[in-house]
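Engineer: Some structures to go through are shown next.
All of the numbers you see were taken from the coordinates with simple rules; none came from a lab. Keep in mind that what you see is a predicted model, and the values were worked out from it rather than measured. Cβ atoms are built from the backbone, for glycine too; each structure is taken alone.
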Structure I
Amino acid sequence: MSSFWQQMPFVRILLAFTLGIVWEEFCNNAWQVYATWTMFMILIIGLNHKFSKTITSPITHGIAYFSLFICLGACCLSIEKTKQKLSHFSNQTYTAILVQTIQKPQKTNYGWKAEAVVIAYYKNSTLAMPCKGKVLLFVQQKTQLPLKYGTQFIIKSGIQEIVSNNNPGSFNFKTFMQRKGIYHQCFLKENAALVFNKDQGMEILQRIFSFQDYIHQTLQKNLIERNEIAMAEALLYGYDKDIDEEISDAFSKTGTLHVLAVSGMHVGLIFMLLGWLLKPILTLPRGKIWVASLQVFGIWMYALICGLSPSILRACVMFSFVILGKQLKRSSNPFNSLSAAGFLLLTTQPYMLYNVGFQLSFAAVAGILGFYPYLNLMFQFKHTMMNEIWKIIAISLAAQTLTLPISIYYFHQFPNYFLLANLMIIPLSTVIIYGGIILLILSPIQYLASGIGFLLGKLISFTSWLTMILAKLPYATIDSIVWSMPFILSYYFIGISLIYYFSTRNIFYIKCILWTLSILSITSLIQTYQQSSIHNLCIYASKQNLLIQVHHSHLLQIWQRDPKPSESKENLIQAYLMAHPNLKQKWNLIDTNNYTLKLNSNQELVIIQGGSLDLKLNKSILLLTGKKSINLKKILLHSRPLKVILHSDIPRYRKKAYLEILQKNKIPLHDITENGAFELSL
C-alpha cells in the first residue's frame, strides 16, 4: 500500500493545498499569518531531516509536509484576496475612472456584458492616478458605445457594488463575481461614459478574437439555420451563448451537456488529429521531439482560441504533462499527472477551485482513470464494433461515477438515459468537430465549402433533433434532487476507497466504507430531527412581488401579494422547497392594505403599504413596502419597533427619506435591496 501511495505525491499535495484554500475561504486571515506558519513548518521539516533517526517517525514527517501545503494553499488564496483589495479604486475618492475591457463581450438578455480592469481614477478632473480593480460592464443593444475587447472608457457615474438577493438556496451572484475579483458593476450610458481609446488590448488576444470572428463568418456563410451555427461554434471553440434554451436544456437532460463545453474530449481529438498529421515528421532526426513540441503548441493554441476556460486549461496542462513524461521516458501514475495539473492551476488561480467546470472536468477524468480500466475488462466481445460500443459505455459510466454528486449539487437533476445519449451523441459530435475543421481549412474553395457546410448543417440538425427526442422520452430525468454536503462527502470518500481497494485489494478500505455508511446514517437522523424543530421567518428579495414565508416544523405558510402563486413558487422558493421536501404548503394572499402577521406570542410582523398607523408597535417588526407614501414620522411618534425592513419595491427617492428618519431615530433597519432577503429565527 505504501508503494502505491508513494507513486502519487501530487495527490497528497493537491489534497492539502485544497484544504488550505477552503480553510482560508471560511477563516479569512491575513496572509502574514499563513506565511509565519509556513516558515514554522519548514523549520520543523528541517529539524525532522536532521534528527529523523532519533526523534521523529514517518508519520510525523508526513503530517509536517501535509500541514506545510495546507498553509501554502491558505496563503495563496489570502495573497489573492490582498492583491484584489490593495490600491482598489473603491478605496479612493474619485469623480471618474478609466477602465479597459479584458474579454470579448458576451450577449445577454439586456444587451452585452464584458469584464473590465480599472487603470486609473480621476479626482476633480485632475491628473489620472493609477489604481486597481475590476468592473463588470453592461450596455444595451441600442447604445452607440462600442463595447469591444481592448476599448478604454472614462466612466463618470453609474458604478454600483454587486449585491446578492440572499434568497434561501438561490445562486449567490455576488460571491461568484468576488471569486473572480469583481466587486462592482456598471450599466454604461452615453451621457455618463465616453470612449477614451480603442484597440488597447494584447495583440495576441486581438488576433484570437479576430480568428473567432472569422470562424463565425465562415459558419454563417456556409450553414443555413441559426441553431446550426450556434451549435457548430459551441463544438469548435466553446462559444455557447447563442444556442436556444430548449436545445441546451435537452443536452442537459440527456447528460451530454459536456459535449457543448470545450473540455478534455475536444483537446483529446485535437491531440490525436495533430498526431496523425505530424506522422511524417517522426522519420526526421529528433522527429519525436518536434512532434511533441508541435502537439503541445497546437493544443495550447486551441486553448487560447477557446478562451482558456478552466476545463480546457486542466486538459491542456495534463496533456502537456503526459507528453513531457513520454519525452523524458518516465511513466507516471495518471492520478499523479492529473493532481499535478490541478496543483499548477490552483497555485496561479486559487479561486478556480470553486469553478463548476473545473470541478466537473477533474471529477470526470478521475472517474475515468479510476474505474474505466476495470469496467472495460468486465465484458469482452468477439466483434470489434461491440467492443468499441462497450468502451463508450464504460467511459460514460466511469465519468458519471464521480461527476454525479457535483451535477446534482448544482443542477438538482439526474439524466436517466445518459448512457444511451452518450453512445449516440459523442460519435456524432466527433464527426461534427472534424467536419468543422475541414470546413475551415477548405473555406477559400467556395464550392467545396458549400457542400461540406450543407452536410455539416444536416448532421448538426440531426444531432439536435435526436437529443431533443431523447430528452422528451418518459422518465428522461429525475428532477428536484437535493443532496446534503455530508452525503456528497461520503459519496466521494466511498468512491476513493473503492478505487484504492481495486488497486491494492486491501480490506481496510472496505471497512472504511462501512464506517462511512454508519456515520452517514447517524448524520441523516440528526438532520431529520433538526428540520422538525425549524421555526423561522423569511422575507424574500423581489422587486416584482412581496413574498413572505414562515416555516414551522412540517408546515410552510406563504403570504404573497401577487395572485399567481405558481410563478412565485418557480422563481423564488423552488430552491427552498427542494431543500425541505414533504412540507405541507399553505398559500395566503395579501391585499394592498396594511396587514399584521402574528409570528409568535411575543412578536408580530406589521406590513405597511401606505399611510400611517396610530397603534403602538413596540414589540413589532415593521415591513415598509409598495410605491405609496408612508408617513414614517407619525408611526415612530407612537412606536419604537424592534426593527424596520425596507422592501425592494420601494422607489429610491422614498427609500432615501425613510433611511434618514430611521437613522435619526436610531431604529435598527434591514434594507433588502442592499442586504438581500431578511431571515429571522422565531
Structure II
Amino acid sequence: MTYLTTSEVAELAGCSERWIQQKVKTGEFQGVIKSLENSRRQYLFPVDTLPRGIKERYYARLKAETASLAPVPARKLESFSEKEREQIKLWTDILERWQSARNCWSGNKTDADAHFISMIKLEKGEFFPISTKTLYRKWESYKSGDLEGLTERRGGSNKGSSSIPQDVWDYFVFLYLDERQLPRKQCYDLALQWASENCPESVPNMPSYVTFLRRIEKEIPKAVDIAGRFGDKACADRAAPYITRIYDTLLPNDYWIADNHTLDIISRYDGGETTHRLHLTAFIDARSGVMVGWNLTDNPCSQSTILALRKAILRFGIPKKVYFDNGSEFLTHDIAGRGHRKRKSQEGVIEPPPIFARLSIEMVNAIVRNAKAKPIERTFGTFKGTISRLFETFCGGNVLERPENLKLTLKNGKIPTDKSLSAQIDELIDGVYNVGAYGGQVTKDKGKRRIDVWNEYIEAIRKPKNEDDLNLMLMRSTRVQTVKRNGVCLNISGEKLEYWDENTWKLLGQKVYVRYDPEDLNEVRVYEAETDRFICVLPLSLETSILFDADGEDIALAQQKVRKAHKAIKANLKEYKTRLPAAQRIDMLDMQLRRAHSGKAEFVIKQPSVVVPVLSGEDSEPQLRAVSGEKTAVVIDINKMNRNAQKRR
C-alpha cells in the first residue's frame, strides 16, 4: 500500500500541514503514526483512504510523471503542416550553415556564434527569432531527430493544446458523452461545480464555455459523439461503416423481402363508422423491386403473411429465399420456424414441417436491431410518396407530415371503407408502382421499369401444379399434440374447437399434428408427428360442444353422437373377442388350473442330508398345577368360552 506524508497530502489538497493535522484529529483523515529516529512522530496517509479529489490528483500526477519518463516517438515529416515543414527546412539550413561557419572560424567559438547571428539577422530581418540559446536548443533537436523542436511553437507544434485542466475536462466529457444528452452549457456549469470542490485553485483561471465547445469539436470524434449521446443503434445507423450489397449477379425470385407497413391513410370498417389505419403486408423481389404479393389487414399477423405469400406465388412463382426481419408475424413455427426467437426449451422437440419446408423456400433473418438490413423500408418510402399521398385522408407518418385540412376532411365524412381502399390499392400497386422506374443498385438497369427488369432477367420459375396444391401446402399447422377422447383440437382466438368422428377412437393416445385452413375451419387434416404421414380428415364436432343450459334436443344430439362412437368401440371389441372359434375359448380359470396341474409334477421339496434340531427350552412332560397339596389336571372348556364370547357381542 502507498503512503503519503503530511506535506505531500497538504500539497495535493492545496492547504497547510496544520489543516491536515486538524482533519486527522477530527477523524476526517485516517493517518498512521510512525516514529522517527529522533523520537519524533509523523503521520503517514494511505492513498486509498484519502478523499476522492486528493486521490484523483495524486494518480493524475503519477500518470503525468510516468508519461514524462516514457520515450516520445518522433513525428514523421508528413505529419507536419506545410507551414511547419517550411520552418523545419529553414532551421535545418541555418543549423548546417552555423556548424560549417564554426568549423571554419579560427578564433573563439563564442565570437563565431555572435558573428553568425548578426549575419542571419541581416538576411532575415532584425526581428528574426534567433539567439545563441535558440541555436543550441535547435541543434539538440536536430541531432536527436526531433523535427518538432525545429518548428515555431506559437501556432505551430503547440497548436491544439488546451488551457483547460485535464481532470476538469475529463469530468466534462464524462457528463457530455451520456445518453441522457445533458445540454452542453449544463455540462460546463456542473464541471465548474466539480472543480470548485476538487481543485478550487483552478476555478479563477477556468477557460470560458466557448473554449470547451471548441475543444469538443476539435478533440472528440463525431462518431464517438454520436455513440456517447445517442446510443449504439444511432452509432450503427449514422457513424459505423456499412456493408454494400451487390445486386448484379442476383436474378428475379432469388430473394424476396417481406415486411409490414402501416398505411398513412385513414379508413373505416365496412358498414361501420370506426376509423383506423390498415397495415400492408408485402413481398418485394430484391432484384427488380417489383411488389410481387401483398395483403391489407387491420391486424398484421402470421395469417396476413401467408395470404400475401399465396398471392405472390400465384402471380410470380415460388422464390428460392425469403428475407424476414425478426417480427413475431414472420418467425412463426408453422411458416418458416422460430429463427432467432426459438427457445432452448424447444430444442429437440418434434416440429411439423413448416410451410417454407413444403415449398422448398429458405428463410434468411435480418440481424436483430439492424436498421440497415431492411432495404424494403425504402420501398415503403416510395409507396408513401407515389400512392398514399393520393388519398384525401392521408395523415402522414408524423405530425409534421399531417395535412392541415385532414381534420375537416374527416369531419365531412370523406373516409373510404376498407373494401374500397383495398381495391384501389390493388390497382395502384400494379398500375403505378410496379410499372414505375427501377431505382435499385444495378446501374445498367436505371431508367427501366420494375416489371421490365423482372421480365428481362427471369430464367426459370417454380410454380405449384394447381391452386388446390398450393392451398394444401399453405395450410397452417399446430404443434404436436396427443389424440384424446374428443379427438384433436385447435385454439383459435381463445376458443377451443374439437374435431372427431365415430372412428377417432382408433387414434387415441397417438402423437399427431394438424393442418388447417384459417378461412375454413369445418375440417382439419391429421398427420403422424414422426413420419409426416397423412392419416385422415376430421370434421368439426359442433354437436358435442353445447351450452351448460342447453335444451333437450341439443343434449340428445350430443348423446346420440357419443353413443355412436361408443357402439363402434364395443363392436370392435366384439370383433377381437370373437375371432377365436367357440371350441377353443377355454376359460382363464380352467386354463390356469391346467397349467397348475402340469406344473405340480415339477413341485418337489428336496430334503438336505443335514437336519439341525431347534429346541423350545421347556420339558417335554406336561406340568400340573398343585391345588391343596393335590395334583389336578387343567381342563379348558372351549364351548363355554365360545358362549361367553357370544354374550359379549
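Engineer: State the single structure among I, II that was used to calculate distance in nm of label points 7 Å out along Cα→Cβ at positions 271 and 319, giving 0.7.
Structural biologist: I
Engineer: One of I, II was used to calculate distance in nm of label points 7 Å out along Cα→Cβ at positions 199 and 447, giving 6.5; which?
Structural biologist: For distance in nm of label points 7 Å out along Cα→Cβ at positions 199 and 447, the value 6.5 is produced by structure II.
Engineer: Continuing with this model, one more query. When FRET efficiency 1/(1 + (r/R0)^6) of positions 215 and 431 (r between Cβ atoms, R0 = 35 Å, to 0.05) is compared over structures I, II, which one is greatest? Intermediate values should be presented prior to the final figure.
Structural biologist: Details: I: 1.00; II: 0.05.
Answer by largest value of FRET efficiency 1/(1 + (r/R0)^6) of positions 215 and 431 (r between Cβ atoms, R0 = 35 Å, to 0.05): I.
Engineer: Rank structures I, II by distance in nm of label points 7 Å out along Cα→Cβ at positions 143 and 591 and report only the one at the top, that is, the highest. Don't skip to the answer; put the middle values down first.
Structural biologist: On the way: I: 4.4; II: 11.8.
Largest one: structure II.
Engineer: Going by distance in nm of label points 7 Å out along Cα→Cβ at positions 23 and 247, which of structures I, II comes out largest? Show your work: numbers first, answer last.
Structural biologist: Details: I: 4.8; II: 6.7.
Looking at the calculated values, the largest one is II.
Engineer: Match the computed value -12000 of helix-only ellipticity at 222 nm (-39500 (n - 2.57) for each DSSP H run of 4 or more, over all residues; to 500) to one of the structures I, II, and report its label.
Structural biologist: Numbers: I: -18000; II: -12000.
This figure was derived from II.
Engineer: Given 7 as the derived value for relative contact order in percent (Cα under 8 Å, 6 or more apart), which of the supplied structures I, II does it correspond to? Provide the component values of the computation, followed by the final result.
Structural biologist: Working: I: 10; II: 7.
Label of the originating structure: II.
Engineer: Additional query: Tell me which of I, II gives 29.0, 95 when you compute Rg and Dmax of the Cα atoms in Å.
Structural biologist: I
Engineer: If you work out percent of Cα pairs over 23 Å apart, for residues 479-574 alone for I, II, which one comes out largest?
Structural biologist: Top value of percent of Cα pairs over 23 Å apart, for residues 479-574 alone, among I, II, belongs to structure I.
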